[in-house]
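So, here come the structures, one by one.
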Structure 1
Amino acid sequence: WDAVEAGEPGATLEDLRWYMASYASVRAGELSQIHRDYAHSRPYYLAFFFLVQEDDPLWSRMRGLINPMLSYYWVNAWRELGLNAGNPSLSATTPAEIAVRAATHETQELCSLWYAMSNALAEVNPGLLRRVASQIRLNRGESPMYAQVADSLEQMLMQ
């Protein structure tokens, strides 16, 4: 920050924001994947999503992290409750699929936690949640269950 404020050559606010988003992603991963402290990792995930907005130049620089961060953010709800996420192959599972599985899970506590986490996400990055709702509709438009989850996400955006 001092370098940006002092106007040092090469020090830009965009670079500072990139460093902050990078730190948030590393800290979220450390807390959730190494220390298994899922609840305390959540603010770091949300900080990352707050900084990385679709209409911002940082989006293109962080594009490769967005889906994995969102997948881990939501899968951590299972882990926080000591549940098995079922198909933990996050590289093959999209955030839209994870959202549907969490929202429609038989364990009500998981559904509630996912809903609260998604509401928090809607507050910091509504565009990302809107994208997930659109992906759900595109991928499984015929299923009423998928449509209900997409509707729930869109309702969060109106609150």
Structure 2
Amino acid sequence: MRMFNLLISPRLISFKNGLKRSRSNRKIKILALTGGGSIFWLVLFFLTYKVLVYFSSQEMIGDILARHLLGMVFLIFFSILIFSHVITALSNFYLSEDLEMCHSSPATLTEIFLSRSFYTIFDSSWMVVVFGLPLMIAYGFVYHAGLDYYLSLIYVSFPLIIIAA
């Protein structure tokens, strides 16, 4: 486990150093991307909210449409995750420039494989998690879900990501 933490630490350290030593133009870039992402997130939330409110106003077929829309959303997310995992795994396992250094280290192949798997899961699934949240939160708002709905999203999202990996 100690070697696994050691294999993952370079990425964490570079992320931390990137935040500390970023120049002013990079900070502006980060703020612009964060603002653009937040605007996209809010637009996605409100569009989903409007569609679900419209669906719920339809008496006979509204709940069925919302249920099928949710099923299609999960199917699309799963498909995106599979495609993204394959591409990211190929680059992390075979095309990475530090593979020779990792294999010459005292780490076992299992530890190297686990650290690369961790990188692959994180790199390929963050987008689905971040941009899937407004859809799921909109469902919660429209159908007046309680706290258990939002907690169950964690338990549903994690296996979805792991199974696709």
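A short reminder: the numbers here are calculations on the coordinates, not readings from a lab. Since we're looking at a predicted model, the values are computed, not measured. Cβ atoms are built from the backbone, for glycine too; each structure is taken alone.
Please compute FRET efficiency 1/(1 + (r/R0)^6) of positions 66 and 106 (r between Cβ atoms, R0 = 30 Å, to 0.05) for structures 1, 2 and give me the label with the greatest value. Once FRET efficiency 1/(1 + (r/R0)^6) of positions 66 and 106 (r between Cβ atoms, R0 = 30 Å, to 0.05) is tallied for 1, 2, the winner is 1.
Out of 1, 2, which structure matches 35 when relative contact order in percent (Cα under 8 Å, 6 or more apart) is calculated? It must be structure 2, since only it matches.
Across the set 1, 2, distance in nm of label points 7 Å out along Cα→Cβ at positions 18 and 34 reaches its highest value in structure 1.
Out of 1, 2, choose the structure whose coordinates give helix-only ellipticity at 222 nm (-39500 (n - 2.57) for each DSSP H run of 4 or more, over all residues; to 500) equal to -30500 when calculated. Before the final figure, lay out the partial values.
Numbers: 1: -23500; 2: -30500.
Among 1, 2, the structure yielding -30500 for helix-only ellipticity at 222 nm (-39500 (n - 2.57) for each DSSP H run of 4 or more, over all residues; to 500) is 2.
Which one of 1, 2 has log10 I(q)/I(0) by the Debye sum over Cα atoms at q = 0.09 Å⁻¹, as calculated from the coordinates, equal to -0.31? Computed on structure 1.
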